[in-house]
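All of the numbers you see were taken from the coordinates with simple rules; none came from a lab. All of these numbers come straight from a predicted model, not from anything done at the bench.
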Structure P
Amino acid sequence: MLSWALFFLVIALVAGVLGFGVIAGTAAGIAKLLFFLFLILFVVALITGRSPVELT
């Protein structure tokens, strides 16, 4: 999930440099949402003692 947030952040930066304001704003909003969702799930995993990724 963190990789998707970074992906959308890069998209937002490139779109902002090229002058696509609406696309940059949307991508930045998605990146922010995914980042905070990642943080919430990470904290929940720390509190419950579960591994964020279970390898089988």
Structure Q
Amino acid sequence: MVPKKNINAMNEQKAQTGLPSRLIDLPGVGHIANLDDPVLFNRALEEWLESIG
């Protein structure tokens, strides 16, 4: 379950920037997702960038 403070932060970010936010679960990664699984991280980032472009 996602903590309410995370959801509130995502909504605040969207209100300030107009950019959509998305919570993505990357299995097997920790706090440094781009180093733990660069392929999975980059795929998620590319999908998000395509969704706003």
Value 35, calculated as relative contact order in percent (Cα under 8 Å, 6 or more apart), assigned to which of P, Q:
P
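Given a value of 30, 11, 6 for semi-axes √(5λ) of the Cα gyration tensor in Å, calculated from one of P, Q, which structure does it belong to?
Working: P: 30, 11, 6; Q: 21, 16, 8.
It must be structure P, since only it matches.
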Work out which structure the value -28000 belongs to, where helix-only ellipticity at 222 nm (-39500 (n - 2.57) for each DSSP H run of 4 or more, over all residues; to 500) was derived from one of P, Q.
P
